[in-house]
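What follows are several structures.
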Structure 1
Amino acid sequence: MYKRQDKWNSELIWGLSNSNTNGLQAVTVGHFDGRYGGSNGAIADVGATMKMADMFYTSNGVPVNEDKTLNFSNRTERRTGIYTERFNNLQGYISSRLNFDRENRFYASLSFDGGIWYQESSPSSTDENTYNMQARQGGASTGTPLPITGYFAKKLINWKYTWGANNVVSTERYPWPNFRLADLYLLYAEALNEFSGPGNEVYDYLNRIRTRSGLKTIEESWTNFSNNPSKYQSKEGLRDIIHQERAIELSMEGSRFWDLRRWKTATVELNGNVQGWDINQATSALYYRQLTFFSQRFVAPRDYLWPITENNLLVNENLVQNPGW
C-alpha cells in the first residue's frame, strides 16, 4: 500500500500540517464505493492526464516504449482482467491495455475504469472483493463530475476516506509532504550523476526507491527488459532515467512544475496535447478512444520567467522586463 498520505510517516521530512488536504480530497476522490449508486458527493474534478499514466513504468521497471517483452504500442487495445491480476484490475472486466502489467506505483497513484481501489472501509475488510472503479457511463462508480481524462488521482486520497448513504463523507487530514526522503534521494542521485556520471552510488540511491516500490534494480531492469539495455551506463541516459523516476515517485506532489524549468525541458514537455479517454461512453469500444481536450503551449524563453509588474518597473527604473513580456 502506497501510503504517502499517512500522518507523520517516517519518511516525511517537511510536512505542512496546516495544508487543506481535506479540501483536496473532496475534489479528487471519485466514486469508488458503488453500494449507494451514483452520488453527487462523488466529485473527482481533479485527475491525471494520459501522459502521466504513460510515465509510469511497466511491471518490468522500464518505460512503456522501451519494454522489449511487453507491447504497449496500441493503447486502444483492450483486455479483460484475470484472477492473478485481481488486486490491481477488476476480474472479468474489460479495460485498456495501458492499465495492465504496470508497476505498483501506477496502481497506488492512479485509478481508472476497471481498477481496484482499496480503502480501510473495504466491505470485505481485506483487499479481496474490495472497491473497484466502473466509470463508464451507467457504471456502478459513476458520479458527478468525474476526471475528464478518465484517470483518478488516487494517490492524493487518504486510505481512511469513507462515505456512506446520503453523501455522508469522512476524511482524514494529513500533512502535505512538502519534502520527503525519496525526494532527497532523487536529488542526491541527480547531483552525483551530473558531477561524476553513472556509478554504484547513484544506482544505490535510485534502487532504494525502486526496491521499496517492488521493482528490480536499474541495472537488472534495463539489462534484461529494455530495448536500450546500456542506457543507464551513460550520463545522458541515466539523466533521462532520473528525470522519469522523479516524475513517477513525486507525481502530483508539485515537484514537476519546478523540475521542468530547472532542467530547461519545459519547452518540450509542456508543448503538446492533454489527452484521455472518452468518459461519456457506456461501452468499452467507445470509451477507450483517445481524445484531446487541450493543447498546451509553452513559449521559450519567455515562459521560464514570470513578468515583472508595471508598478515595480515604474518604481525602479533600473529594472528590465523579462524577455518576451
Structure 2
Amino acid sequence: MVSKKLLLFGFIAAICHATNAQQQVFDRDKLLLEPFEYNEVKLQAGPLKKQFDEVESYYLAIPNDDILKGFRVRAGLPTNEAKDMGGWYTNDVFHVFGQFLSGMSRLYAVSGNEGLKTKVNTLVEEWAKTIDKEGYFFYSKKPNAPQYVFEKMIGGLVDNYSFAGNKNALKYLSVITDWAIKNLNRDRLYGQTASEWYTLSENLYRAYSVTKDKKYLDFGKIWEYHDYWNVYERGEKVNTKIRHHAYSHLNTLSSAAAAYLLSGDETYKTIIKNGYNYMQNEQCFATGGYGPNERFLAKDDLIKVLEAV
C-alpha cells in the first residue's frame, strides 16, 4: 500500500510536473522538491516492472471499437460490431475514457511503445468524430456526473498533447470546454459526491498552463472549492458530522495546489499545508490508508470502524 504521505506529496508534485517550470510564479531557489518527467525514470526487472508491462499489454489488448462503441452509438455512427465493455463503462457511470487517454499517454511517455502512441492518438481522433455540432462529447445522451467526466477528459486531452504529441487534442479540448462553459450545472453544492465538481480546477489550470488560453483560467476559478478549502485556511478540523467523500475531498487539494502554482497566493499554500497536516494527523492510519467507507471520520469513529473490520 502506498503511504498517505507519499500521496499527499504527490498531489503537489503532480501539479509541478504538469506546469512548465518557467511559468511558475514563485522563487525556484526556494523549491524543495524537484519533479521529474515520466521518461526520466526506468524500471528495472522486478515486481513493479512486471505490473507496468501487464498494464501496458492490457490497454493494448482492448479493441478500439469496444472502447468507442457508446460514443458512436450516441452519434449515430457505425459501431463495427463492437462489444459492450460492461460495468461502469457501458453504463456511463463516472465514465473513464478520459482516464484511459491519460493512462495510455503517460505509459507511452515512460516506455516509448509506439503501439500505445498509435492507439491513444487513434482513440482521440475517432472519439472526436462523435462530438456533435454543439460540442457535446459524452459517451451517452444522459451521462452520470458530467462535471467529473469533463474533468477527466480535460486531463486526458492535456496528457495526450503533452506526452503523445497529438496537437489536435488541444483543438478538441477547446471545443468541449466551450460546451461545458455554456452547459455545465454550477450549483457547486458543498460535499456533493454525485459529480465531484470540486476537482475541476486542477485540470483546467493544467490546460491553461499548456495553452495560455484565459478561458481555462477563468473557468477554473469558478470551480474552486473555497467553502471547504477555507476550513484549512483557518487551521480548523473538518466537520465529520457532514459526509465528506474522502478521496475527492483529498483530490480537491490538488486544485488548490494548482492555483498556488499559477498565482503564488500564499493563501493556497496555507490551505494545502494545513490540508496535509489534517490528513496526516486526523485521517491517516498506520498502514498508510485513509477514508474507510469512503468518508472522513472523527478519530473515535475511525477506530471503531477499523476495529469492526
Structure 3
Amino acid sequence: MSATTSLKVLSQREDRYVEGHRLCAGCAEPIIARQVLMATDKPVVVSNATGCFEVSSSIYPFTSWNVPWIHSAFENAPATISGVEAAYLALKRKGLIKDEMRFVAFGGDGASYDIGLQSLSGAIERGHHFLYVCLNNEAYMNTGIQRSGATSRGAQTTTCPAGTCVPGKKEFPKNLTKIIIAHDLPYAAQASPHNFKDLIEKAAKGLEADGPSFMNIIAPCPRGWRFDSAKTIEMSKLAVDTCMWPLYEFELGEWRLTADSKRIAEGTKKKLPISEWLKSQGRFSHLSNEKWAYVAEEIQANVDKQWKELLHLCKA
C-alpha cells in the first residue's frame, strides 16, 4: 500500500464530503467523492454540474460539502472551475494567496458525455490545472432515467424502453475516456469505487498532474439499474471483472492496466462473461428473452473487442 492510500494517513484526513445529503440509499456517488477528495491534503475548490449529486448535496440551507463549492449548470462545470483556477493564479502572482490549491469538477455522464463535452474539451485544450471527475451512472438519473451517451447497449430507460420491437437502447456507449485521451492531456484514468486504493492513487496523480486531468468512474445506480441497494460495491466490482469497465490509466503518453484489470490480463484473475453483468440488473432483464439473445451476444462481442484493443494499447 502506497503512502497515498495508507489507512493511517487517510484516517487522519478531514472528511470533505459529509453526512446530510439526500442521495438514494446505495448511491455510489458520495463514496466516490469521499475517495477522490481524500487524495490530497491541500485546499480544494469544487465545481459541481447540475445532476443527482448536486441537488442532493445542497438542499438549502444545508450542504454536505466541507470545501468551497460552486453549483454550475449541466453544461459548464469545466468552464466554471477554469475561471476559478485562472483567478487563483492571478491572485497568487500578486502575492495575495500563498497556499498551494487544487481544483476539482464533478459531473454525471449526462454532463460529461453529452451536454458538457464541449466545455470539458475546451478546458482541457486550454491547459487549465484541474481534475475532472465523471460520475458515470450511465443515464440522466436525476431527471427520470433517460438514456445518455454512456448508457449501455440493451439497457432499458424511460426514453429507450424495451418492448416487442426495440430491445432497449440500440447503440453502444461512446468511449469518453479515449476521447479525452485524444486531447493528449497529462493524465486520465478509469476507476471503480470497489477498489479504493486504485481510485485514490489515480486521483492523487490527477490532482498533482502538470495540467488538466480526467477520471471516468463507474457509479452504479440502484434506482436506474434496478438492483438491491446493498450491492453497489458488488456491482462496481462485477463491472470490472467482466471487463465491461476496465481499470487503466494514461500517464504522459503511456497506457497502463491497473489493479483487477492488470491481474485479468496477466491470467491471475478470471474474466467473467458479460452475462453475469446483465443478469444482475433489472434494466437488462428483457435480454433473457430468446428474442433478444442476439443483443447480449453483441454486447459480449463489443466488450471483447474493446478489451483486446486496450490490451494492445497497454502492451499487455
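Could you figure out which one of 1, 2, 3 the value -18500 for helix-only ellipticity at 222 nm (-39500 (n - 2.57) for each DSSP H run of 4 or more, over all residues; to 500) was computed from?
The read-out comes from structure 2.
Where does the value 18.9 come from, among 1, 2, 3, when mean count of other Cβ atoms within 10 Å over residues 237-244 is the thing being computed?
That value comes from structure 1.
If Rg and Dmax of the Cα atoms in Å is calculated from each of 1, 2, 3, which structure is the one that comes out at 19.8, 57?
Answer by label: 2.
Quick note: the coordinates plus some simple rules give every number you see, no bench work behind them. This is a predicted model, so every value here is computed, not measured. Cβ atoms are built from the backbone, for glycine too; each structure is taken alone.
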